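Novice: Listed below are the structures to be examined.
Computed from the coordinates by the stated procedures, all read-outs in this text should not be read as laboratory data. Quick caveat, the model's predicted, so the values are computed rather than measured. Cβ atoms are built from the backbone, for glycine too; each structure is taken alone.
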Structure P
Amino acid sequence: MQSKYDDQIPSCEDLMQQPYSPFADGAFLTRKTTQVVWKMRHDGSRELTLPTTCRLKRYTAHEAGKCLQDKNLLFIGDSLTRYQYMSLTYFFEHKKWPMRFQNGRQNSPCLHIDEYGNESCSKTKEPSVCAEGDWKGWPEYIQALGGANDGGIYHGRMEAQYVRSPDVMANTLQYVASEVDGRIKATFVEEVGWNGDEEWKGWNFSGCAYNGTCRYTQEKYDENMRKYEQNEFDWSYSNITSAFSEGTDFHSQYSDTNYVFYNRGLWGKIPIAKANLMLVALNALTGGDENQSNRCFFRSTTGSERSRDNNIEKIEYGEVRKIAYATGCEYFDIAHITDEFSRMFFRHPKPPRSRLSNEYSSIFWDAVHYVPWVYEELNNLMLNMLCNSQK
């Protein structure tokens, strides 16, 4: 989907690979001064472009695997971060992105047809990892991620130490690619809770993802629920900043991390003191000044009506961004990238004669979560930031 202007600007990859390039870190890709245009596609999805800056590279799974071979990625945050993580790990495992749209219509015809005449929706027998509503319920969804009875979606290469509970705890997921696919390790650690100072506890990984033997059966899920109810955990801390402090057993589990992304904006504004503690810890986790090739990021909160109404960006961009750079980390500003989507209104139930609801539902599947194609675009942008400077 090129325009007549595409050949008049350099590729982002070329910009970042020039000798002594001031653009090598890719920070300019999400800077507020970088113009963002979401080019519309036939099926209702959009392509992220930076029309006055550079042409983003569309990474294949092979290219991404080569770039991230033997690298360990850590994503810490809320469900917004989780779905981006699910999209990326699905890409690693299946060599393609999830279908652009979830099924969500209970066997109704797919209403999204791409430029080649193909349906862009997930199938009933292949529900989307990026849309909880495609599944019969949370246990079925999380068990399928963690291996179910037969290896599940990730062929036994994702371990889920995860249950759905009314109280706060740290749910975790870990994916490890096969040796053929570069042994990429990607871990997700969930933070939930409005106070920002909730108890932090959970279970260790067994390592089953390394050899594709993970199985998260109903029996194992029930056993984890029993352990949860009886307060039987492998680790427990007063809050997340305590867990990630240097010297803790939890911190040491992730000491081999190459790239880490942190966000919790779905749960409100992050306290400044907490942001400082976390980013100091994540800089140390990735090796600090002694390891310049590793990177830590604060990932700003994606745009939605809720994030706009709560003025999340003001504190993240105004205060947390400064802290990120002062502590040796960086600021991955996808709030800027998705600002256009924060201008759309969510109404439930839909008001009569609401034609705008059709456009809204092509971007969001609820008040804050995007349909799968948005995470594809954000992940491809992230790959441009991490990989473009490598030759």
Structure Q
Amino acid sequence: MVTRILLGLLTVFAIARAEAADTPKQALDAATKVLSSHTDGFYLDHKAGAETALDNFRTAAQRWAVAYLDAHPKAAPSALKAAAEAMDRELSITFTPLAPELMAVSASYGELGNVFLLAKQGTHYAVVWDIRKTGPDTARDNGWGAMAAFGDGCGRCCDCRALYGDVYALPPDAAGHIRFYIDGGYAQPAGATRGAEISIWAWDGKAAKALFKGDYVSVADDLPIVEAKDDTILVHPKTQYRMFYACGACSGRKLTWTLKLTGDGVRDLGKRVDLPEADAVDEVFLRLWQGKGASALAAPKVLEKMAAIVAETKKSASDPNDPNLGMLSGIDVKRNGDRATLTYDTAVAAAPKMVATVLHKKSGYYLEAFDFSLKN
């Protein structure tokens, strides 16, 4: 009990010092040091003062951004970002011009982020919008709020933790309102597969309105993840095949998700699979596992070889009722007209390497040939 009281007093003292710092740079430096005692860069601890430390850091980052932009109004975004990183390697503050004298700023310590807008008012910049104040402060409803930063708000890893990310400008709407999107990632200390949120906003000069929000999962290094061109935004999520599972650093079943900007909003045009031929192979394996017919989808010799793999895998399956051949590292694709040759790199004991030739017909996809080997 005494230890907790002393820790609480030390935190209060450190926060008071941060609040009393003379310059914006000193205030941000002090607030960053206090926050670093409460986080590993991914989650806040549950000690007294943690939430206040995060709030003070975010406020200090805003104050510093205003002061630095006032002093360097013509500085390039890269120079502004470098100035922040020079203070602390865990500190990231990026600036995105949205219009003359209107700047979007993303400020994060590690993967605890915040986004706000700065606008010129008279001779100085001022904070005119703050994303952390746009929704209820619960882990489930607002990844930019303090509650999400504790990391245990709803028990899900890919859509319910603190958000961090960058802002990108978009074309204005029919009324001339400024639009932008935020590519936000959910904080996680390990793993190449990450949860993320794409959100699209419109600024009318007084407030920013969310036009669209959606969660997805992607591989961090599997670029590009989000592409924006003119009035179209393409997101490339990672999903799983039904008969294989992809490792954390593996691309898995890739989709293209299309979002279309309209005159007054956003249309979700849905998701399409990038490699439909692999879905065809997946479907045949699934039917064979479940004892269903697949003669309309593959040649007899193909079915014979694929059935042998299924039968061998089932022998060592922990649950024969759970269709799963094993891990898929990747698929190499070579196309020749209406045919695609897919080479599978897997951890399937019965067939580490598989090669399937898939024909695209008017009626759908048909597996013409299939082979496998026990060596990669």
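Novice: Comparing relative contact order in percent (Cα under 8 Å, 6 or more apart) across P, Q, which structure shows the greatest value?
Specialist: P
Novice: Tell me which structure, out of P, Q, gives 49, 26, 16 once semi-axes √(5λ) of the Cα gyration tensor in Å is calculated.
Specialist: Structure of origin is Q.
Novice: 1.3 is what came out when distance in nm of label points 7 Å out along Cα→Cβ at positions 38 and 334 was calculated for one structure; which of P, Q is it?
Specialist: P
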